[in-house]
Structure 1
Amino acid sequence: MITLREGEIPAIRQHGDYAIVAITKHGVEMARKLHGSFSHSDLYYMSKFERGDEEARGIQMFEGSVRLLFPALFPAYKGLIIIISLGAVIRMIAPLLEDKKKDPGVVVIDDRGEHVISVLSGHLGGANELTREVAAAMGARPVITTASDVQGTIAVDLFGRRFGWEWESDELLTPISASVVNEEQVAVVQESGEPGWWLYDTPLPANIRTYGSVADALAAKPQAALVVTHRILRPEEEAILANGVLYRPKAIALGIGCNRGTAAEEIEAVIAETLAELQFSVRSVKAVCTIDLKKDEEGLLAVVQKHGWAFVTYTPAELNTVAIEDPSDTVFKFTGAYAVSEPAAKLYSGAQQLALVKKKSGNVTISVAVIPFPLEGSGAADAAR
């Protein structure tokens, strides 16, 4: 039992990603059914509606004003599903709001279970998606009011998110979003990254056009731009970002070979130096690839863990299946493979040509591949036709 008191943040037992809250007889009935449908949810309701099976089902009951429960729920959960009137919810959560990048998604359900309303953090907090899921589970009507969803156009703050794309800066997300929904001329420049970012079955809106290079987009003089590239933009290209957002797709694979015991600091320094020489962004690195003899190499493991990169290893036999430019009998003598960094980068990326075939620096050998996602024949290319 949770006793809610003024001035105290109650102790809760969080197990799931979502919290369901109800305070009425009908609301509790709906909440119990919904709890059964959402395996990653925790259920909270007033103790006066106790059924006797709460402990067995992991349901938490409370006494006191539900308003005092939200300071504990807000920072703990990805999303809140609240069966309370919309106005009351807004008043209760208002003092807790911080930022759309931090606040949880909040969904409100009316007491008859007819409408599921996306209230807060519709995009970044996932409330819109949660609204659709809850409505489908209940047979209710989802209510979503964000302009990009209503109009069926690009959600700038979610663009490429499912692929792991990251924006370089969020400073212009709001004005670019306004350009998109206000039907101004918007250029989508894509030089790398996955093609399937258009989520609708309809063609791209007439105000959005796709380009394969920054130069082509600049020539068209759009009013706003979404730029997807692994490259560092050249000075003459930076004008595209005057009213634009730069996204970094996960499009770079690094092949790495190193001597046993090479420090993480040296490996990281070689990576940073090499990417700077190529004018590539470190934020677009997707994976580090090497021979399986290095699967326990502490320096490599430390680097990939620090950056959250995938770490992929191949056997000598797998590496030897790849055509390479500079096979080494010395490398073969010690590893059983004629090379490490070059074939590892090719195997992972599927690229026939590398951005950097091979460079040796100190104890580290590095190769760099840009993953050749098929930008034609699917996704945005089809939508634009």
Structure 2
Amino acid sequence: MPPLRIGKHVSATPVVLAPMAGVTNTAFRRLCREQGEGFFVAEMVTSRALVERNEESLRIVSFEEYEQPRSAQVYGVDPATVGAAVKIIAGEDRADHIDLNFGCPVPKVTRKGGGAALPWKRELFTRIIDAAVTAAAPYDVPVTIKMRMGIDDDHITYLEAGRTAENLGVAAVALHARTAAQHYSGNAQWGAIRALKEEVKTIPVLGNGDIWTADDALEMVRQTGCDGVVVGRGCQGRPWLFADLTAAFAGRPERVQPGLREVADTIYRHGEYMVEFFGHEGRGLRDLRKHMAWYLKGYAVGGDARHGLALVDSLADLRTKLDALDLDAPYPGEIAEGQRGRAGTPKRPHLPEGWLDSRELSEEFRRRLEEAELSVSGG
């Protein structure tokens, strides 16, 4: 498999860590980078928050020295604001690569016409990409996009969107092979990735959806011909997946199958990194709690122990509760792999009234879209 090139940045392992709200902060990215290679994208920030120099948003697009290349993701619905945000990131040398989010399916974004709903409005989609690419160009910072297939099966946009992005000079396109209506339910439709690869000829096409193991990544590439894979929920509680991916794409057979002792060591190290990132032990450990169920999936850990770990409030408490586990328990096999988190069920997308009536953007919708960037950084 050839290396993945995004602009001037090259990774021997063609893998991208997808940004996930409340998960892919510096601490988790650090764990993943210790395991393998790839592009590791920070949590999404809104363009408006960046332009207003919101403290938390600026922190999200602040990277450690060891993070190379530095990848940031921006969400926005107003071309001028997106362009201004990209100029801040690129002009202040905050990141080496900027990804635009057109794939978010959550209601607080789509109900205002943002995220996965936005490519339906093709003029707006075009103007946002053009503004971002133009703003980043003087600083030689590549811009990529991540999108879904469309809003639902009757409103598919990904082939048109891919061609538009390619023509406007983006460095790569990534497709989560589900519609917004699917959310995370059912199976990703990898055939759509193959179709996009056949349509977009001059830049890398990356596939996303249902990569739970390194073998899944290899199979996606085999089936679709994509140039790399984007990993999201599959690495939750399994940062060592990137070690597996690095080995798999290098043609090596070894896979990481940690016993409970190795998992406990990783959890504790994650806790230390969280405390360092937040600068506060209590906050760092509170943020770690949601990772516990992902880490312990499939392992023989009783309900009381799981409950206790979900309430840790200090590193000392974490160490004590981890040491009380049966640390000699071996890797439990396939039961520890597969689906991470809740897949849920298909959901009718929340959209502005009349959003699907036209591919064009009315003045009323332009006014409404200005509200879509509020309070969704990291979402």
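For distance in nm of label points 7 Å out along Cα→Cβ at positions 171 and 187, which structure out of 1, 2 has the highest calculated value?
With respect to distance in nm of label points 7 Å out along Cα→Cβ at positions 171 and 187, the highest-scoring structure among 1, 2 is 2.
Taking mean count of other Cβ atoms within 10 Å over residues 43-50 as the criterion, which structure among 1, 2 has the greatest value?
Values: 1: 18.4; 2: 26.5.
For this comparison of mean count of other Cβ atoms within 10 Å over residues 43-50, the top structure is 2.
A value of 1.07 was derived for Rg/Rh (Cα atoms, Kirkwood Rh); which structure in 1, 2 was it taken from?
Values: 1: 1.07; 2: 0.96.
That value comes from structure 1.
Output the label of whichever structure in 1, 2 has the greatest value of distance in nm of label points 7 Å out along Cα→Cβ at positions 83 and 323.
Comparing 1, 2, the top value of distance in nm of label points 7 Å out along Cα→Cβ at positions 83 and 323 belongs to 1.
So if we calculate relative contact order in percent (Cα under 8 Å, 6 or more apart) for every structure here (1, 2), which label has the highest result? Provide the component values of the computation, followed by the final result.
Working: 1: 11; 2: 20.
Ranking 1, 2 on relative contact order in percent (Cα under 8 Å, 6 or more apart), first place is 2.
Given 1.4 as the derived value for distance in nm of label points 7 Å out along Cα→Cβ at positions 27 and 267, which of the supplied structures 1, 2 does it correspond to?
Derived from 2, not from the others.
For helix-only ellipticity at 222 nm (-39500 (n - 2.57) for each DSSP H run of 4 or more, over all residues; to 500), the calculated result is -11000, so let me know which of 1, 2 that is.
The value was obtained from structure 2.
Quick one: distance in nm of label points 7 Å out along Cα→Cβ at positions 155 and 339 came out at 2.7 when computed from one of 1, 2, so which one is it?
For distance in nm of label points 7 Å out along Cα→Cβ at positions 155 and 339, the value 2.7 is produced by structure 2.
Read the figures in this text as sums done on the coordinates, not as results from a lab. Model, not experiment: these values are computed from the prediction. Cβ atoms are built from the backbone, for glycine too; each structure is taken alone.
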